[in-house]
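Take a look at these structures.
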Structure I
Amino acid sequence: MDIHHLRVFASVYRHRSFSKASEELHLAQPTVSDHIKALEEELNCRLFDRLSRKIIPTREAGVLIGRVSEVIDKFEGIQDFLGDFRKELAGHLVVGASTIPATYILPGLAASYRKKHPGVFFEVVVSDSRGITEKVAEHDLLMGVVGAEPDNAQVHYTTLLDDELVAIAAPSFNIKRSIGIREFAGLPMVMREQGSGTRREFEKILVKEGIDPQQLSVVGLFGSTAAVKQAVKEGMGLSIISRRAVRDELKCRMLKEIMIKDAGMKRKFLVVTHKKRTLPHIYKDFLEYLLPGRA
């Protein structure tokens, strides 16, 4: 079985696209198709259904992807071993991240890591916490950094950093600077989408205080932290957000913080990895950098 066939299969499965796989692997699209056809013939099964412009993995492909990922990891581990033997660390490091880690945590960590290893190229894939966790569980990513722990038996979470959630409002918004969480929950709210770690953690706090999240007066849903901040600045409503994301706005008084009485507003950022995947050397080294003594 040709390792090139397996790499092409993994790329097509990950992207659900022959054209995107050809771009990633720097191969002509007919060559990608030939690799998949050869692998299907060797395995005597169909791996992808071609439906109009969509590529849908078959059940056999879903079963195969885990084993293929392990084989690729082990094969690349040989190159990692030789690189380690030569005391060189270089390569393409792809890390998934939810919005806050992708914007306010990983850039600094990536920059400092590259000072030690300038041959490492970083790529950060951004989604919400649930999306990143699913990508790790489904072998589309080897590692992620998230702001919540969606239930998933395939992955392992390790605490990276502590965080604090804060309530924010526009400076012109007529509200007391300190209120109870029940009073706060009755005010117009601007929220992130359902899979957001920030939203998930805030809803946990509400449930702990005996408040049904479904009873919130949500006036707007936005798919990014930047959009939430802008909506709050415009006076659309209040929101809960990571303190890391609003430090500058609070300092410049573009937003004001509302103190929530008697509510623990703490959470953690976590590194998520697959329980059964063996990380290539470059990922192991970066994980040790993130979690010294714990990786």
Structure II
Amino acid sequence: MQFLKDYLVRLGPDSVLVQTALRMHGFRHGYSVGFANDAIMLRKATREMILNKAQYVQVPIMMECYNLFFDTIEGQASKGRTVLDFSKPGLQRYRKSGTAFHFPSIPEDDVMDAYTHGYAPQPGDILWDAGAHAGASSYFLAQMVGPSGKVYAFEPDQNNYNYLLQNIELHKLHNVIPVKKALSGSSGTAEFCMDGSMSAGLTDFLTYSEKDKFQKVVTVSFADACAEFGEVPAYVKMDIEGAEVATVESSREFLKAHPVNFAIESYHRVDGELTWKPLEKLFSSIGYQVWSSDKFGQMFTWAKPVS
């Protein structure tokens, strides 16, 4: 099955086989999938989501997160439907807070309840937002820690980084420090799929990636980042597309000596296994309390040092 998926991905979004496969996948899950010019339309009942054709690989996961996006992002009324248009850069507004951010395409899903499920950041805390994308989660974390706290926002993708800077300026986030590096298992450089999406990541850990978008980025290990900043975070939100296992693995001894709370998106598949499984083993091996759940719509892993 994985061989077939890899084959279809290589064919690209204009392939009749790819479009047929996406239509059939949508039909099985109650969606109508349409293609027009450079757009892909996903429709279900009175809701419609528009994606750029280049985002064809993300269509299945957008179906999985369909209701989450409509429940958390304000849509536009059009011809009796509520429409979310993620096919081009734009300003998207979160329903719960009313706060808007500039995004290159698909916005970050609002899962702050998941990020703060294991640990609620406190005023004055030092936090890391690893995989900051355009900075929406950095914004909400910055509000929690206040002017006496800091949020280090890691984002190596150039396009995403530009939007991160734009949103820092838009919301006057003086306590957010942008870091144009990829948090990883070692410091140095590595190939990164620079596609400007939420799925941009280090190529060693991606299931699907486009070689024409590979670029070298600077990587930094957990311990080296702490040394560079001169402080250890109280909490880390991590969404780094599969690199989470290598990052924690290389930091085990450091994390034993320097307690840190974690909230990690752990639904990524590495070496045929979802990352929540090895993460639980790693954190357990260094004496942390750790648990995982999909109660927030996808798999998350939380870890905290035992007092």
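FYI, it's all coordinate maths here, none of it is from the lab. Model, not experiment: these values are computed from the prediction.
What the table below lists for this structure:
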{"item": "Entry that produces -0.66, -1.21 once log10 I(q)/I(0) by the Debye sum over Cα atoms at q = 0.10, 0.16 Å⁻¹ is calculated, selected from I, II", "result": "I"}
{"item": "Test item: helix-only ellipticity at 222 nm (-39500 (n - 2.57) for each DSSP H run of 4 or more, over all residues; to 500) calculated as -8500, pick one of I, II", "result": "II"}
{"item": "Source structure (of I, II) for mean projected area of the Cα convex hull in nm², for residues 51-154 alone, computed value 8.6", "result": "I"}
{"item": "Structure from which 21 was derived, relative contact order in percent (Cα under 8 Å, 6 or more apart), options I, II", "result": "I"}
